[in-house]
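These are the structures, in structure tokens.
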Structure I
């Protein structure tokens, strides 16, 4: 086992999503060197052990990036450069952008190259030709439905999954899906997304006259918002007082039409995407987070809501049953079932406050024991180190 690893965490964008950034920050405090490659969206300050080798999205900056690493490789690693050029050409990936992305990785040569999105795997299988271990994260849409709708992608997965050195699955369920495309069971490591511990205690207000519900996520069919809106129509007909906010639901014609058609304009608000802190504040103020999704890995927004002591109602999709136990630390209903959503919400409204508080406390306990940031970082580091267990 190596004392210090050089770990590339690759998502293509710098900075990346909140949870990937947490992994980067956490790994940087383990004594290992972390490398970031890709497109720099904005300048970000990282700890000392994180090195950024990215490029800006301008022709000049990409050209300079290419010239720099092409020169270094030509002068000091020309044989490896020629080998990589041959691989890229054989894969019809011999364009300037392909080299802008690939050359820095070959020059800095990390011990581990961790690809965060499965759709990008084919671009990075070449790293194994240079002794770099390849790790792939298995997340939501990239595994659960994209290869079903895209046969070329499914074929690519079947070709490349057997070559991967290790897989990181965000849930047990998604690991099972990956096996259908040739991922070896023994190479799949379930590491749940982690949240920082020790957040300020959240005092939930007593039950309000109007039930405040919230959903967070992009306007996409997999989020199941049409079923949630149909459930709202049922609730309104039954005289339930509620207000439902969908963060990320603006500018969607289908949603706007459905609200108009169901006469829910006063009961439902569609608002734009918001900064992370504002979303957290809205969740804390809400009585219930609704996840009506058709497909998920494990929804990060559910983990955040549970930590914020907001009750959660989720559909039984993907790996959500690995987090939520119905009536214990949250609530669960079948997918694509508006009536079940409405019925469950009526049941939740009727639960005494003392019982709701007990459910909230169990939800926080679930996050602390199963989804801590420290646990996530330690388990991912163990995956990386296992790839070098037989080396000095």
Structure II
């Protein structure tokens, strides 16, 4: 029997040079279940490491990565603050290597490094620079290839915990998809290490939920991708602003820049960036599942609807927030399991992430790009090339 993806035979995606991307988006629920099993198998090791590190007085928690890997930390800093009152800093490895004196300080630090391939030169350099600059330094390295240079660097460090992700999440397509969701869920569980089985249980709930809704999210994405937009602005507050930035990059990557995308908070977009809206613009509004924050999302969505001309407006929202506004062109509605909805924005993040991946892929297909390798001239690559690291 032929493999099916999004209720289509795999040949449909193979013929359109999209099979890797389609498969890597579709595989995510299964990968999350494998992730939950892996984290549970290492729970004592994780607990011992986290108990030691989090007991350090004056600890700085720093998340780092490049591109999509960095945007994980941008979202998770809000998630962890909201759930645990835990303050983290997110500094891109590209900023660390270009300005190490301004980004690294000699204070007790837990550095969390995110990487799909583990071969980006900035990832290794950021760890090296931090080791040089910070006396009391611990590492968590989340990497999708356990045999990568970054993983091997972590294995050799005395104060490092390397958590390799399910091997299939080392996405072979151009865009990071399953790698992003797995590393985000790993982080969520790591910081809830004292309730590891409870949170890996939530990961399995999210897997079931995403699997059940994947087809409806695909259908919504396919319909929206048929709209003739050239400018695309993703909007979200709190954790969903980090999601908006990730979605922004996916939109540009998979259409080789045909879609020029941006991102902002709903509250920030009024302050100048709103001038980008014209007849070729589509705005996608991620509505927060946090009641207080959602008020601002809804107010701005209503403002955009009231001012609407030929621009396209899309809302992406959890089922419990339906009816908060009307008049948008498309309303993408998903359901988060109640147990998670009451505790965390991770449900909104994960479902919104899948929708953004599906929309970006479908727009690429609609415009006949080679989705698995959209930059045919090779100026942009799956693993960045041509980076010279200057020591300091």
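We did not get these values from a lab; they are worked out from the coordinates using the rules stated. Small disclaimer: the values here were computed from a predicted structure and weren't measured. Cβ atoms are built from the backbone, for glycine too; each structure is taken alone.
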For structures I, II, which has the highest computed value of distance in nm of label points 7 Å out along Cα→Cβ at positions 221 and 269?
I
Value 23.1, 75, calculated as Rg and Dmax of the Cα atoms in Å, assigned to which of I, II:
I
For distance in nm of label points 7 Å out along Cα→Cβ at positions 173 and 373, which of the structures I, II scores highest?
I
Of the structures I, II, the one that -13000 was derived from, the read-out being helix-only ellipticity at 222 nm (-39500 (n - 2.57) for each DSSP H run of 4 or more, over all residues; to 500)
I
Can you rank I, II by FRET efficiency 1/(1 + (r/R0)^6) of positions 157 and 245 (r between Cβ atoms, R0 = 30 Å, to 0.05) and just name the one with the largest value?
II
Structure from which 40, 31, 23 was derived, Cα extents along the principal axes in Å, for residues 29-116 alone, options I, II
II
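Please state which of the structures I, II yields 26 when percent of Cα pairs over 20 Å apart, for residues 85-164 alone is computed from it.
Derived from II, not from the others.
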Match the computed value 19 of relative contact order in percent (Cα under 8 Å, 6 or more apart) to one of the structures I, II, and report its label.
II
If you rank structures I, II by distance in nm of label points 7 Å out along Cα→Cβ at positions 101 and 149, which sits at the top with the largest value?
II
